[in-house]
1. Using Kirkwood radius over Cα pairs in Å, single out the structure from P, Q with the greatest value.
2. For which of the structures P, Q does the calculation of FRET efficiency 1/(1 + (r/R0)^6) of positions 165 and 277 (r between Cβ atoms, R0 = 35 Å, to 0.05) return 0.75?
3. Give the label, chosen from P, Q, of the structure having the highest value of FRET efficiency 1/(1 + (r/R0)^6) of positions 37 and 229 (r between Cβ atoms, R0 = 41 Å, to 0.05).
4. So relative contact order in percent (Cα under 8 Å, 6 or more apart), computed for just one structure, reads 12; which one of P, Q is that?
5. If distance in nm of label points 7 Å out along Cα→Cβ at positions 53 and 373 is computed to be 7.6, which of P, Q is the source?
6. Consider the structures P, Q: one of them gives 4.2 for mean projected area of the Cα convex hull in nm², for residues 133-188 alone as calculated from the coordinates. Say which.
7. If helix-only ellipticity at 222 nm (-39500 (n - 2.57) for each DSSP H run of 4 or more, over all residues; to 500) comes out at -25000 when worked out from the coordinates, which of P, Q was used?
Structure P
Amino acid sequence: MGFSTLDAVIVLAYLLCISVFGILSGGKQSSTQDYFLGGRNIPWWAVCFAVVATETSTLTFISIPGVAYISNLNFLQLTFGYILGRIFIARVFLPAYAQGNIATAYAFLKNRFGDKTRNAASAVFMITRLLADGVRLYATAIPIALVTGINYPTAIVITALATLLYTYIGGVRSVIWMDVVQMFIYLGGAVAAIIVLTSQLPEGVSNLLNLDQIQEKLSVVRWGFDLDLHTFFSTPYTFIASVIGGAFLSTASHGTDQLIVQRLLTTRSLKDGQRAIVGSGIIVMLQFAIFLSIGILLFAFYHGASMDPNEVFSHYIVHYMPSGVSGLIIAGLLAAAMSTLAGSMSALASATMFDFYKPYFETGVDAKQEIVLSRFFTFLWCALIVGSALFFMNTTRTVVELALGIASFTYGGLLGTFLLGALFKRARQREALIGFTAGVLVMIGIVSSTTIAWTWYTVVGSLTTVIVGTAASLLGPTSSD
């Protein structure tokens, strides 16, 4: 048990292979359309897998088993909402994006409202993504350092540099094809964990079924109608909170966040983009079922002992995973981390290029120079994310709380602004900015001063933005300035 030489060889081989294959898969880029959009010629199924890999970070790999360990399978209800949200994106947002032939999600807001709204939304995306991915990169360092014995800064820098290498050279085409590979690597690691865990239970699966708490542990749906009103809205995983909150959260994260939208814009047609986004929801449901199953098996393995849910899976990997399999699990952790990190570097660089540089600073720059500049932006954002991860090393909060809190402040306002643009024709730039500001301010108050469950955050923020923006358009003069 423990991290052996064989495990180290597996991890090093993974890092080497993923870097080489990533560079080769990128091909040659002759323009920013190639570098950031893959020439809009990526197969839909590859984009579908890439979307799943991108939204799956180390937080998912490590923390979701912990959720099932301390509770049950109620978390799976969120995926019902995730699928509904992606259907909405496919039916409403993607056709709107296709009409404008846009390069970033925020170009839609420019076409609909104006430059100020695009700039505000893109800047908020950059700040949120920088902080959230700093947390995710730090979270990756925790189990890697725990298992291998290297320190946190070293783990952070190794992960970032390995990811930067193929992202910098190959652009989004490399990112997407490596996401496809990495999805199967981390899922392979998760399945291996299930097989090993099951074999280590004294009586196999029958040992699990004999647990006194098994009926509660395997519960998927919780209606919550037995709760009083205050408790109902402060409980995250009731059926209504999960489905509605999951739908709004998925619509925000996959319909307005450049991290995901960039991938959808690389497909060959609108129909391909729609297939990719809806298909990803189905795969994510199956994926969460796998991660939650690990948590149930860990509960049986440890006999329900009181443990930190953020550490229970890492503890098992360190102390009980056989040599060789530990290396596969760490490779899976790296795969989950690198897929999100690579996507963030590319998305942040593309937003910088298309939303800020090209509209305001491009003067006589040819396509070759734009590629050089795009790569510089990729390198710059990598360095900033590493700095963010090092900053969060001193935090006393759990990484899940940090990541959730950061996204909660802005997703509602962003989604509400996109809904104003797509569904409410009267609203103009002034009203969009007023609504967006109101949504963010309300979320600051909700997150910091109430006990409302996180599943309601995006719902409240987006509805506030839509209501305030619509009211402003009815009560005041409309303007495109």
Structure Q
Amino acid sequence: MNLNNNNLDLLFDPRSVAVIGASNTVGKWGFGILSHLLAKGNREVYAVNKNGGEVVGTKAYHSLREVTGPVDVALIVTPVQDVPAAMGDCVSKGVKFVLIITGGFAEVGGEGTKIERKVTEIARRGGIRIVGPNCMGHFDTTTDLFSLPFAMPVRKGPATILTQSGNSGLAMLNFGWAMGLGYSKYINSGNEADLHYEDFLEYLAQDDKTKVILGYIEGLREGRRFLKLASEITKKKPFVVLKAGRTEDGARAARSHTAALAGSDEISDAAFKQAGVIRVREIGELVDTGVALLGQPLPRGRRVAVLTMGGGLGVIATDVLREQGLEMARLSPSTVDKLNSFLAGRWSHSNPVDPGGTHIVYPCIWTLFEDENVDAIMAIDAVGMVGGLTGLMNILPVVKDKCERHLDASRAEEMTDIERMLELMKRHRKPVILANMVSPPIKDTKVSRKLRQSYLGPYPTLERAVKALAHLVEYSEYLGVVVSP
């Protein structure tokens, strides 16, 4: 079932799309998918409804056979018993790809399995490739294609989601939106009656718009091929996976969900590690790791310097770092001397670096960059905090204008500091992981937008920040970037 790079191009950039099972009923997937495709207005979109008439303001055809123009991609949203006939129409029309959104196939067993086999046989005889069934669409932000039933907020960017679960994929989109992650493509492979997870993976390996792949897997049809592809991919771009079905009950749930074959969790762990696949345990961790891989240089070791605006959080961070297998950097004497030159005498004089009640951030970061004992920096409630704590204060009207002028000047200064920090991160090849927890969410400012656009977060908890950093180190070690001191 090997594919070359061009085989799936039409799936993501069709000249024309048909929705079979288009609906005027708000809330139905045939309504949502058609509405989103029509809203883009950049390709021919045909509505097919057995009653004809008009659907969502556009002419509806009783059958796909009535459509006069060519159809590259069809989405089937009809009841399961009507899918074989709809697939027969697709064959007659010369459709190249069909996404079967409808569920009730092999994932439920019995008659559903029989119908899935019948539909697949019809498609193969007609040379049609199937995505699904029981899937939740796809999108491509470069070609402005969106076939999901729900209008999820999506930024254009370099990450691609390849998921066997539609709802899990939507959760990734939500987490990504909150963290500033942008996506190139989204693919929900569903039951994989025809096109397998590995087919999409092979395509993404060659896709220059995809810089990091975020995967959700319940089971694999072609395990050997998957590992071979993963081993090749991870040398060029990161592949982060949430492999569900870790427990016996979870594996049973996976089989009933997508009809996938869930294998041994211990074997999966070892195989993923050997192939350079970064395995995570939660959807948030999946997105967090993708953000770090896109925004950070790969560290050359496990030694972390912590900069914290409060001693207690520094202690907690130390515990979390050690629990994740990272090390607390031992600051060199010259670094301590430099910090002494501009910090008050009450600063911590060790790692974690606590400035002692003064919000002196960037001079500390510049100094830690230069320390050869430091491989990475974790800044807690330090970067991007201008205006954060001020928002917790009761600003009287008499000083409001003065405060606003001060904040504007401080934000302008911080923008300059962030630009310098990004440059030094690349020069020293040291990541700076941010965790901001003390203040409420900061308003949409130039500073917050700059951090999101640079894939710097910040992370809302210490645990999420540290796990992302640990995965950076893991990937560095796999690529041979890490150099032991």
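Where a number appears in this text, it was derived from the coordinates with a stated rule and is not lab data. What you see is a predicted model, and the numbers here were worked out from it, not measured in a lab. Cβ atoms are built from the backbone, for glycine too; each structure is taken alone.
1. On the way: P: 22.8; Q: 24.5.
Ranking P, Q on Kirkwood radius over Cα pairs in Å, first place is Q.
2. Values: P: 0.75; Q: 1.00.
Computed on structure P.
3. Working: P: 0.30; Q: 0.85.
Largest one: structure Q.
4. Working: P: 33; Q: 12.
The value was obtained from structure Q.
5. Details: P: 3.0; Q: 7.6.
For distance in nm of label points 7 Å out along Cα→Cβ at positions 53 and 373, the value 7.6 is produced by structure Q.
6. P
7. P
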